[in-house]
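Undergrad: Structures incoming, each one as structure tokens.
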Structure P
Amino acid sequence: MNFQVIEYICNYFNQLKNENKIDYIPRFAVITNGTTITDQIIDMLIKYNFTITISIDGDEFIQNYLRIDKLGHGTFNKINEKYKQLIEKGFPKNSIGLECTYTKAHIDKKISFVDLLNYFHTNFGIDIVHIAPVCIDSNNKLSLSNYQDIIINYTKELVDYSFDTILNEKSIKSSSFVLGILDRLISNTQVPYICPAGLNSVSVAKDGIIRPCFVFSGSDISIGNLQSTMDELKDNLKDFTLKYNEKHLYEKCKECYARNVCSSCLTSYGDNLDEPDFYHGADSMCTIMKTMISSILLRLSEIKSNKENWNTLNEVLNKYSTCHYC
């Protein structure tokens with residue numbers, strides 16, 4: 001984590017706001033495994049009202065199997081310690097998110113999406129987690145391409161768990177994907193894009209290169225750098241969206257019933273967006289999205305027929321309306 005570059009960017013936007021060159025300061029966010037966080041960095045993150053997303057794939061066994069450091073050691077204990085450090089230093093808990101990549105390793109250990117939610121709730125006190133299927137070559141041992149039936153069952157279980165928690169506990173324990181679809185269905189909001197990359201956020205790497213999203217780190221995809229003008233960045237973002245991010249560009253999206261409310265990740269089409277590979281993860285993502293949408297619609301129709309349950313659903317969703325859903 002390049003602390004100096006991050007602080008420079010924050011100060012730069014503060015300067016623009018003070019000079020009335022922008023109407024508001026953007027919301028800053030950082031996605032990290034947390035292992036390099038120091039007290040100095042935490043103070044800076046608090047000062048500039050950052051949100052932080054910590055990448056963690058599950059319990060100690062799963063995390064240490066999937067995420068090792070340069071020396072080959074597991075990273076779970078480091079991440080757990082840094083999370084506690086954030087809380088002890090006063091970093092707002094509601095500004096901390098967890099992001100989990102779901103793989104065949106989870107299936108091998110019979111860990112479902114709901115199991116992950118329960119684990120993160122119990123051990124981190126976080127109830128809304130971003131759980132995404134791994135985007136990787138279909139021949140990789142971690143790929144989910146051959147396990148679509150299990151993914152369907154786990155997704156249905158996740159949707160039922162989400163609604164049951166709302167109705168029985170009057171609280172939300174769910175994934176950001178479920179809540180995002182639910183929000184779009186209720187608000188009748190259509191989404192013509194594959195993912196949010198470059199639409200409501202950009203990523204600045206430690207070398208100053210600006211990309212539509214952090215997932216493109218290390219790739220040739222770029223919209224500019226810290227020396228680029230605002231007009232250059234906006235033009236490059238527009239070109240990126242028109243070339244890669246509109247759903248009508250992809251054959252499997254054109255006639256899919258889920259296309260108006262689904263969301264995904266462009267990296268699910270592989271490392272080369274000019275030659276998209278549906279089986280790099282998009283197949284699993286599409287399975288999850290279509291299963292979620294049909295399951296959510298079914299539950300909504302059931303809940304709508306019961307006035308008390310319908311009122312409870314709306315009350316709880318309104319209470320959590322300030323949360324960010326993907």
Structure Q
Amino acid sequence: MKSKLNIPLLRCLNQQIISQQYPSPEQVLLWLGMMQAQSFSSAKEALALRIKSTSNTQSGIKKVEKALNDGSILRTHVLRTTWQFVSAENIRWMIDFSHDRNERFYTSYLRRINIIIKDNEYELAFKAFQELLQGNLSMTKAELIQKFTHLGLPNDSRRMQGYIWMAENQSILCSGKMNGTNSTYALMDERVPSQETISKEEALSRLARIYFRGHGPAKPEDFQWWAGISKRKTQTGIDSIQHELLQSGDYFYHKECRTQGVLSGKRCLLPAYDEYIIGYADRTDILPKDLEHHCYTRNGLFFPTYMEDGQIVGSIRSGKDNIFR
């Protein structure tokens with residue numbers, strides 16, 4: 001069922017693309033929950049453009065880098081087993097919520113590439129991480145491989161990736177201080193304060209609240225995609241905060257969503273993997289299906305795009321502008 005709402009306007013407002021409300025990267029992420037960070041440089045730009053009172057993209061990026069270095073925001077694998085930016089305040093309960101699904105995915109993926117890691121091997125790797133990184137140290141994957149070599153531990157790149165994934169999923173590792181364009185890893189207990197454990201039910205309610213507040217108006221299938229959960233859990237999450245939601249047609253949005261603003265004349269470049277596109281399963285409100293191939297590939301490669309008045313009107317592929325609307 002169609003909605004009478006101006007979907008692009010409300011999404012631009014609530015995703016903080018226009019009339020930004022929050023002066024720090026951490027506050028933006030507390031509002032949005034998480035942001036796709038597959039491409040590190042693009043993700044920094046995407047977060048920067050959502051910060052209030054940022055004079056230009058570079059000053060916003062510096063704020064993002066400072067927040068990454070001080071640990072108030074982190075880049076790790078949380079929902080959908082992909083890279084995301086998340087606030088330190090939210091990381092622990094989000095990982096706890098997605099732990100079982102992520103572990104199944106990692107185990108299955110490693111088996112498909114003929115990597116079998118037993119529990120005792122993981123225990124050795126986790127112990128090594130604790131010893132190597134204690135004292136607020138940060139190391140790249142390559143540095144960890146070198147250290148494992150000196151310790152006489154299995155050290156090939158694919159096994160190390162398995163160790164890191166599982167250590168992130170156990171809340172042992174998280175992102176460390178920046179090292180140029182290279183990801184680094186640090187001990188979560190040294191970067192992120194301990195937090196009260198919440199139930200899976202409360203975590204699901206929080207996810208639903210965060211999603212429909214920061215991405216609304218959206219459909220249930222959009223929330224299901226973003227959170228990486230089943231259809232049943234999607235409905236359970238929506239039902240748990242039903243009293244907080246407003247509905248128009250098939251779309252839901254939180255009562256805290258902004259609905260008043262001006263979009264006319266707004267044109268901007270959205271970085272690759274921006275939440276305005278990737279945050280939804282159904283993108284037809286801003287991009288017709290017959291034009292999707294201009295913006296992303298079937299195997300999930302997303303390009304920078306041009307947005308005008310809330311609609312995607314072009315993309316950049318192979319360094320060339322492609323205006324199609």
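Undergrad: Of the structures labelled P, Q, which one yields 21 when relative contact order in percent (Cα under 8 Å, 6 or more apart) is computed from its coordinates?
TA: Q
Undergrad: Hey, another quick one. One of P, Q was used to compute log10 I(q)/I(0) by the Debye sum over Cα atoms at q = 0.12, 0.14 Å⁻¹, and the result was -0.86, -1.14. Which label is that?
TA: Q
Undergrad: If you work out mean count of other Cβ atoms within 10 Å over residues 101-108 for P, Q, which one comes out largest?
TA: Checked P, Q; max of mean count of other Cβ atoms within 10 Å over residues 101-108 sits with P.
Undergrad: May I pose another question? 21, 40, 31, 7 is what came out when P(r) over Cα pairs in 10 Å bins from 0, in percent, for residues 69-108 alone was calculated for one structure; which of P, Q is it?
TA: Checking each candidate, the match is P.
All of the numbers you see were taken from the coordinates with simple rules; none came from a lab. None of the values given here were measured: they were computed from a predicted structure. Cβ atoms are built from the backbone, for glycine too; each structure is taken alone.
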